[in-house]
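Laboratory data are not the source of any read-out in this text; all were calculated from the coordinates shown. None of the values given here were measured: they were computed from a predicted structure. Cβ atoms are built from the backbone, for glycine too; each structure is taken alone.
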Structure P
């Protein structure tokens, strides 16, 4: 990037971090944001006066691309945007933020993708790596841009990166030493259009890996089981399973849950690790996250003894089945990270008693039937918010579930739940939808929910 003029698409957290890396590498930055109301002063104040930074907003013209050498696109921007197509037509290279970071990253790198469980898994991997590496970086879609730390890495560093499907669309050379895919279920079909496209993007995390690299895969996921057995897949596969011991695989190494006990098996030697009672995470999906994290930790060179100690201490991450408080015998849980149907199902299954559920939000064009079918015997009342509330209500009615209420905002939703919940019930925010339209992101939605609960 030295002396290159780079167009950065998007002025959010990812775009700003990318710009700072480009400047540190001796490049010049031109921001573009299609929002004409972006504040020039607020954006430019985040940089030094000597930095070569400018801003184009509203509309990108062909003349703006003169002397532009490359572009970096923020993950929230679809590749079919007209101005992105303009770049392709002008033969200006387009890369994503994680690709830019990868070009500068030193040391060992592991990367985790999947529909659900990424944040919990990556957070646990981060703690595992810290037990072995004095310089550990936890980056990516977890909320800390990879570019914010890439230049700080050294040959002895270890980095774990949470990678979304949006970020994987623009990789070129991105090659982790260890990759992992937690699971693949329908999500983001508003952007990827078909499941075939979505699956292909997720699996592309391994496209640059070689035979000396490793990939950790969920044996119970039918798509991943097929993927892991492809002859074209180069990295060594480490399987994990929450339901049965992986069999009929060429790899003689696996992690699995049998009853309430976690096991590691290599060749014919089986090692008991710990039990579900030894960990703080609830639900089968979290047991899968633990197994995945253990696998990545092993392949990153961490001893099993250190891994076990970390797993036993690890607490749930914010916004993922996070206990908020108990009031009048009712327990409140924040699962704002449950932004799709499968994640919401897993959260619902993790609740040990009757549930008063808050759902709804941005429409990602998914089928809510599988979620609603889980309500029987679990959900007493459903409180809906956001643009999908009518659609979800109709789905509930179609499946014979009638106890549905609408709320205009989170405060009203929480108060409705408190009014209808009985001692021994669980109030759960697990929306099965994205937060956009009502909230900036799932984190803001979760924080507002917690504030509303604490103010009851």
Structure Q
């Protein structure tokens, strides 16, 4: 019997949850980082060839295809790059040597010394990470969030008319509808998602200290600023990309990561909204307003056979917390670098995928949880009926409209700290010195119909 080596993984992302986050591997794995570096170096070489203002000759279409063929890294290619790194102790230089080795037996052998021309490693790395973030957002994170928002919006519409007891400070409050409360989360998430999609991820291509020193010493009259800007904008054309790259022309050796932080902060805000949602769902399940469908063979509690624990919402909560802890650290760490450069950001950047993966797990768990639930309309209506005191606000508001004396105080005396029924309110209303029309209006108020514009909001 073969042993699944993932069981020996230190991180649950590479073990227990590996299959669930596999969609992120093409963007955040070690092999993915290598591939993005090759893409950057390859496109840079092609751009220099097309520039026409260097001694590098113009490549043929066939030669450009040969360069781009390197972008699909095989396992053997990855091993080859790692072998170079074992000698150089430099991961970017290893990519350069790999590309030279691949191209030296082709018609491009006369051009291989132009690979990485005038660049520093951070030119390669920052663009690689920018592409990583852009592609992972477009391919994985944004579609997952859109699917989650759609599910919540479907719930909002389905239960737009279901009146429900609201709670403020944990106490009974003016009624709402279940659908409207779902719509609140839809609206919050949509705003943050729009913000995420609007972010332009900045990238730089300007050498060892951000001044194009090496470029300019080799070719003093070339407009290297314009070249870099055009090159970074060109990367957006390699594939359709909503989360577009944007040139940053004023940097030190490193791109300052401010746009990365904008991405992480926005994801953190999205995750915080979902934390709020998952905790609310947990409470609805606790109150039996929402029930979980049993699944054949599944165990809830190891001791209590009757239980179906809300593990999906709890799993989501834990993963959201882990992701946000990392996003918060990224936001504090990455915009800071000693003088023109230090390397303390390098190991941090390698963990971008970890934060994304914990977020993705949370989105999946939330969706899984939502797929198991049924809204217990009977229980929700019963809970609302058990709290007739919530119409006190409605009655005192109408009495204010009518100019009655101290209506708030009268309703406070009637209800506060007391057990009241609808009959309590009917008897109170009958004592009021108001017109028959107003009395009729007051007597018509019930917890179920005192929901304001909740139905309209939910739809």
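For this structure, a couple of remarks:
- Source structure (of P, Q) for relative contact order in percent (Cα under 8 Å, 6 or more apart), computed value 17: Q
- If you line up P, Q by distance in nm of label points 7 Å out along Cα→Cβ at positions 64 and 200, the top spot, with the largest value, goes to P.
- Calculating mean count of other Cβ atoms within 10 Å over residues 88-95 for structures P, Q picks out Q as the one with the greatest value.
- In this comparison of P, Q, the computed figure 1.00 for FRET efficiency 1/(1 + (r/R0)^6) of positions 136 and 216 (r between Cβ atoms, R0 = 41 Å, to 0.05) is attributed to P.
- Ranked by FRET efficiency 1/(1 + (r/R0)^6) of positions 128 and 152 (r between Cβ atoms, R0 = 41 Å, to 0.05), structures P, Q are topped by P, which has the highest value.
- Structure (P, Q) behind the derived value -8500 of helix-only ellipticity at 222 nm (-39500 (n - 2.57) for each DSSP H run of 4 or more, over all residues; to 500): P
- Among candidates P, Q, the computation of FRET efficiency 1/(1 + (r/R0)^6) of positions 32 and 176 (r between Cβ atoms, R0 = 30 Å, to 0.05) that gave 0.55 used structure P.
- The maximum of FRET efficiency 1/(1 + (r/R0)^6) of positions 384 and 400 (r between Cβ atoms, R0 = 25 Å, to 0.05) over structures P, Q, that is, the highest value, falls on P.
- Parent structure of the calculated result 4.1, given that distance in nm of label points 7 Å out along Cα→Cβ at positions 184 and 232 is the read-out and P, Q the choices: Q
- Each of P, Q could give mean count of other Cβ atoms within 10 Å over residues 8-15, but the derived value 13.5 comes from Q.
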